[in-house]
Structure P
Amino acid sequence: MKKVRAVLAYVNGSSTDANVVEMACEVGKRSRSRVHVIYVIQVKRELPLTAEIQPEVDKGERVLGEAERVAEAYGYQIETEILQAREIGPAVVDEAVERSCDLVILGVPFHMRMGSFDVGAAVDYVLKSAPAWVWLIRGPMGEHS
């Protein structure tokens, strides 16, 4: 893998968030790269994209606050941001492109849907569309977000 200049880590309040942030910080330390951690609020189509959805903003602040605590314990400084978008996957990919990230790290708790493991629409979109390396951290079987 070529030198990583910037890492984008997506967190969403799931059980894999701490692992995602730790991995992003590890890569950041080793490659001396910037680490951006984002939380995306998915805005329903009937609302304006700029609508302030306070419960989601509060959750995003809590999730990013926890990401900052994990990074601080790891000894690494991160940048955090809450984004609002119609769809999470495109928002993650757009942010990776905008920030010229060489690596995107996402986590997904182990989740069965109709009898098989399912990563969900957002992760599927990022895996198919991101122009950067994508690392996926899957949680252990039997653990839920």
Structure Q
Amino acid sequence: MKFVKLSHCLYYCDYHMAITTKYRHQWLNEGIFAYLQVKLTEIRKHYPLINFKTINYDPKQPDHIHLLISIPPTMSVGSVVRVVKSNTSRELKQKFPFLKKLYWGTDGIWSDGYFVSTVGVNEQTIKNYIENQGKEDSGQALLDL
């Protein structure tokens, strides 16, 4: 676990996210997924605080992807999902023309919904942080950060 320190906050906001293809069409394969990974990491050029820690899909169920993603507390989960979906939709449809035919009349290739769950800090880490409050500024804390 790695905390991120900004000028006025310290955070660990990791999320497990699953995004499903529109109409549950099963078009994900190794080649498309490899390109998708590249496009997801390129999002960091414009949003450097969004960190994709793990990206994967199941070849047996090629209709959704799973992400382990770190999002800064200044951004909502919904806004990050929008950024991910809109950027990857545009790029994937451009690279793979069959997606334009499959999803004609619509901009998106992802379903409207998504799954998200927080990935929490364990209770002992929080307890240590609270108990050692005030020691951090003087450099005396031995926090498990």
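Only the coordinates and a few stated rules stand behind these numbers; no lab work does. Remember, predicted model here, so these are calculated numbers, not experimental data. Cβ atoms are built from the backbone, for glycine too; each structure is taken alone.
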Legend entry - Origin of the value 11.5, 36, where Rg and Dmax of the Cα atoms in Å, for residues 41-88 alone was derived from one of P, Q: Q
Inset, instruction - Give the label, chosen from P, Q, of the structure having the highest value of distance in nm of label points 7 Å out along Cα→Cβ at positions 25 and 57. - result: P
Inset, instruction - Figure out for me which of the structures P, Q the number 0.85 belongs to, where FRET efficiency 1/(1 + (r/R0)^6) of positions 33 and 73 (r between Cβ atoms, R0 = 25 Å, to 0.05) was derived from the coordinates. - result: P
Inset, instruction - Rank structures P, Q by distance in nm of label points 7 Å out along Cα→Cβ at positions 49 and 81 and report only the one at the top, that is, the highest. - result: Q
